[in-house]
Structures are given as C-alpha cells and as structure tokens.
Structure 1
Amino acid sequence: MKKTGNTVLFDAPVIIRASAAVAGQKESEGPLGERFDQVEPDAYFGEKTWEQAESAMLLRSLELACDKAGLPLERLDYLLSGDLQNQCAGAAYALRNTGRPYFGLYGACSTMAESLSLGAILLASGCAETCAALTSSHYCTAERQYRFPLSYGGVRTPTAQWTVTGAGAFILSKQGSGPHITAATTGIIVDAGVKDMTNMGAAMAPAAYDTLKKHFEDTGRGPEYYDLIVTGDLGHIGHAAVCELFQRDGVELGKRYDDCGRMIFDRERQDVHGGGSGAGCSASVLAGHLMKLMEAGELRRLLFAATGALMSPTASMQGQSIPGICHAVSIEMEDAL
C-alpha cells in the first residue's frame, strides 16, 4: 500500500469475503426491506433491555457474515467495532465472549467506514490475514442517550432524522473472492458551527464534502469514475447541502450520488422527517443492499463515505457546536480494476 495525501491506496488485494445486515421492523418496511439478511420484529431482540438488544443484533450480524464466508469466528485475527452508546458498550458487550483481539472504535455514524479502513490497513500491512469490521445502532438506545426517553413523547423537528435499528458486518480477507477495497481516505474533523442536535445533516455535510473532494484530488479520479457515490447518514438535508457545495466548484454529482439516510426509509410514508441516521444506517445499507448490487454486477465501482457527528449530550448542553467527520472507502469489483 502507499499513501498519497489523506488516502491510502491498496495494491495487494483486500477482499470483502462476506457481509451481513440485520435490521428492525421499521427498516424492513422501507424500500430496502428485502435486502437485509435478517429482520427482527421484536425491538428487544429477545433481551431484557434495548442496550442488550443492540448487542444481540450486532453479534447476529457477525455470526451471519462468518457463516457466509465459511470462516469460523475463531479464525478472525481482529475485530474492529463500535457503536453510539457511551463507551461503545454495545460492541463491547456483544463481543466480550468471542476471545478475539478487539479494537473498540468510535467514529459516531462514520464507524462503518472507519472500521473498514483500519481493517484494510491491517491486512495490507501484513499484520492480519482476516478481520471483521462491524457496527450498529438502535433507535431506542440512541433516543434515550442523545435526546429524550421515549415515554416523554417529545415532538421531533422537521430536520430530525430517525435512528436506524440495524447492524452490518464485513469479513475482510487476503484470500477468496468478492469486491476489493482499493482505497481509503481518512477524513479530518470539520466544524461548521452548527449547534442544533436535531439537524445532523447540516452539521456533517461539510465534512463529507471535504473528504470526497480530497479523495478525488488524491486519487486523480473524478466523480464519474464511480457508478455510485454514497454518503451516510446525511439524510435529505445533508445530501442537498453536499450537492450544493460541489456545485459551487462547478461539479455536478447528479444521479450517481445518493445517501444511505435517504435510501433506507420512505420519507413520506414512514414519517422519518429528514431521513435515516445512526451508525447502523450506512452499515446495514452497505452490507445488505449495496453489496448485493455489486454481487449482481449492477455496481462495479462504489465510493462509500460514512459520516459522523462527534458530539455528546454534555457538550451540546454546554452550548458547543457539533464537529463532523467523514471517512471514504473505495470498493471495486475485480473486473473493474
């Protein structure tokens, strides 16, 4: 591998050997409902609390991905995971009995791209032969931590997004077949001064613009190189903001650009206001829908750019603005290399 600017280019194969997506009932009722590997209608996933439910969901996605890869969990060299709960407790409790080396990551809703990037670097460096990258979010755990207990019945603003109950897991390997990770662009923290925690799209859009622009500059590729460029989870408002920022540069992203927060729900029919959000939003859309498109040959070159709001309830109550981050991963089919 070699580094140019903020981007690592992988010469040796870093293969997505398998992926799996688990989602909740509301997500199954959206446009991508049939694209998830498993749907759980019980918000508790058979557990006693929502936090335990998220851990159970995350572990299910990992086990499904291992089964699809034909690789026992014990064969994984590293696990890279995180979530939105304080101290990444969802991932820690999910993976505590696996006995595998574990990196706990916090990139907020950018964690899926962060874990894929770091997993690819581990493989390319020769430190690992296989690893798993995974993350999750749960509507009820996120609402309790970041906003209001559900029993309050708080009114959601028009810009608010709906936290996805979902998880995505990927098995990365040096061997096997599947889409290749060919580049990873690490984002910088961008703070646009937005303080409204109910408008995450506006807070994260400048970070997405910055990372995508750097990716194009570092690689010498234009947006037209990719069949699809997808951010997550800016929702409808953030998606429009990214389009406008590129238009100021004279660049039209057009129909090749979409956002996971726009794709996972039907905005009008499901009353999600600004769209979907949460670390599990982009993770489940990528592991479920987008990977299936690549396997079917409908996508050959994909740029996945997950976004995150690096905030906390305490910082917001103290009047702090919301920093944003975005990491981008280039995923290509072998025949497109």
Structure 2
Amino acid sequence: MKVDLLQMVEYGGCSAKISPTQLEEILKYLPLPKDPNILVDIDTHDDAGVYRVNNDLALVLTTDFFPPVCSDPYEFGQIAAANSISDVYAMGGDPVLALNIMMFPAAKLPMEAYADILKGGFDKATEAGVRIIGGHTIDDFPPKYGLAVVGYIHPEKIITNAGVRPDDSLILTKPIGTGVILAGHRLGMVSDNDLNEAKRLMKLLNRSGAEVMKKHNIKGATDITGFGLAGHALKMAKASGVSLKINMKEVPLIGNSYQLIDDGCIPGASFRNLEYAEKNIDFASDLDYNLKMIAFDAQTSGGLLFSAPPDKVNKILEDLQSAGLLNSKVIGSVTESQEKCIYLNN
C-alpha cells in the first residue's frame, strides 16, 4: 500500500513550529535551574543545552520533531533525523546517542509506514555515527517524528550563537528556500528537479560543515531552521551583542524559489517570522520584496550560519567546497551593535 504522508498534514517540517513571538512569551515562565555545570541553557536561545561532566567532557543535549515534509515515510524519517542531529553539529559537538520520538496514528496508517519512518531515521543516524538506543511512541494524528540527541564536546570548545564578533564575515553553508519549495510542491507549482534538490539538502547532514568550523576554531554559529535566515540571525545578533549586515543577493537559493515567491507562493510561517523580527531589522529602501520574504522562509534541516575572521574566509570556503558544500558563500558581515540588530540589503 503506497502512503502519501502529505495528505495528512497542513504544516510540515519546521514550518509547524509555533511562532518565535509565542515561544519567547512561553519561555518567560520557564524557570532556569542554577548549576555551575550548565554551560549553555535557553537563556541565549541557543541550538542545544550543554552540561559539563568533567574538565574534558560536556554533553550536548537537544530534541526536535515535526510532522511530515514529504510524501514518502522513509524520506521523512531521514529528513527528521538529520534535522534533529543538526543542533549538535551547530554547537561543535559530536552526536553519539539518540532516542526516537514518534507520534503515529495506528488506525489511519499501515504499520509498514511506521517501520519505514523509523528505518529512515535509523539509516540517517547511522550515517552520522549515532546509535538510536530506544524511544517512545504515542498514538496521535497527524504523524510526527524526530529524535532526542546526546553529543560529546570539550567544555572549552563549545560553539554558540553568542560567539559572533565584530568585523567577522558571515558564511552560510546551504542554500535556502525549502519552505517555499515544499509549499509550492503542494500547490503543483514545483518541478521534480527542485523538489528533489530540496529533499537532498534536507537529508544532508551538517557534519562536514561542523568539521570545517572546528578545524578553523569558529566561535559563533547556529543552524537555519524554522525561524528562517533572518530569525536565526537575529537570535545570533542579540546573543552576541552585535549587528549583522546581510546581502540578500549573495544568499544562495534553491531552484526557482525566488520565482515561486514572485508568483505569490509565500508560506504562512514566513509572515509569522517577519512579524517577530521586523522591529529589530532595518530593511534597505531598495530591498527586493521577494528576497525580503525569502529571508523569513522557514527552513527544515537548513545549513549552518557562522562568523569567521576575514583572513580565514578564503581557506574556509575552500574547505567547505572540498567537503561537498558547493553553495557555501559569504552573505554578510558583523559590526558593533547599532540601532538595529539586522540590516538587510540587496
């Protein structure tokens, strides 16, 4: 029996996240534990938590799950696992162990679909060197899948979104546009080539990008997911106490995502992200509207955004290219804190 998971969801992938505005309001009521061994918590809205075990070892802990982004259960499992593991890479850690998180409507889907989702997750985790050692499933509609992941890191080698420094350059390792491509696919507006490229990028682990960051002793990074390029850049700027200038014409895009936005295919998550971030962003008067909106496109399993000293940029880009991240580009720069956190221009 062929299953089409997209028939069961309205919002899939990281587009299903609640808005960043609502999230910030919720987090106001979450008490923070006091423990000197907690090296990174939610205070800076970072990608994962970090807990020191001893002077040479800390644990990176994260979790992520979402509804389907594609029709095929196996591919959905692969994408969800890659997305869940990504936060460990963004912190400079090595993912090691994971637990499955599964919500599955047993009366509405065959068990073969359940098995295929788990198989996709297992295979992607295996590719990352991660052992899935258990998990938990509840009966729930629509289906949702992801992982709780544990990684290792040295306490003095943590990469955080608070590590960005003035005069650095901003490097992005994957093109953006997955939210637009997936929305366009559901409307029958997307070519098979663009859809396949979006799925390939979502399955692509951020491991090689993380290895390059570690090789060059990068201090400030995040991965681009549900809050879009501009939303995650804003969190970096706030955590680091700097401003970021992003040249949207330098941002690599997936396939015909620009044309899709021009044709009116703008996912609802883009407007939620814009509403959250716009008060902290200066939009150039001549900024292309399509590029403005794609800056807020919710990404699923997106690339790494990190800052690097200008004298290291050429070598870093060379290493990223050699690692297969052919779309890696410098998309902006870092300044001292100014009136706005983010400056978007053409």
The highest value of distance in nm of label points 7 Å out along Cα→Cβ at positions 241 and 265 among the shown structures 1, 2 is in 2
Structures 1, 2 compared on FRET efficiency 1/(1 + (r/R0)^6) of positions 113 and 321 (r between Cβ atoms, R0 = 35 Å, to 0.05): the greatest is 1
Ranked by FRET efficiency 1/(1 + (r/R0)^6) of positions 17 and 209 (r between Cβ atoms, R0 = 35 Å, to 0.05), the structure on top of 1, 2 with the greatest value is 2
Computing distance in nm of label points 7 Å out along Cα→Cβ at positions 9 and 329 for each of 1, 2, the value 2.1 comes from structure 1
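Suppose you compute mean count of other Cβ atoms within 10 Å over residues 225-232 for every structure in 1, 2: which one lands on 24.1? Can you show the working numbers first?
On the way: 1: 24.1; 2: 27.0.
Only one of 1, 2 returns 24.1 for mean count of other Cβ atoms within 10 Å over residues 225-232, namely 1.
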Highest-scoring structure on distance in nm of label points 7 Å out along Cα→Cβ at positions 25 and 57 (candidates 1, 2) is 2
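Out of 1, 2, which has the highest value for mean count of other Cβ atoms within 10 Å over residues 73-80? Can you show the working numbers first?
On the way: 1: 18.8; 2: 26.0.
Comparing 1, 2 by mean count of other Cβ atoms within 10 Å over residues 73-80, the maximum is at 2.
If Cα extents along the principal axes in Å is computed to be 56, 54, 44, which of 1, 2 is the source? Could you put the intermediate results ahead of the total?
Working: 1: 52, 50, 35; 2: 56, 54, 44.
Structure of origin is 2.
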Value 55, 40, 23 of Cα extents along the principal axes in Å, for residues 105-192 alone was derived from the coordinates of, among 1, 2, structure 2
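FYI, it's all coordinate maths here, none of it is from the lab. For clarity, every value in this text was computed on a predicted model and none was experimentally measured. Cβ atoms are built from the backbone, for glycine too; each structure is taken alone.
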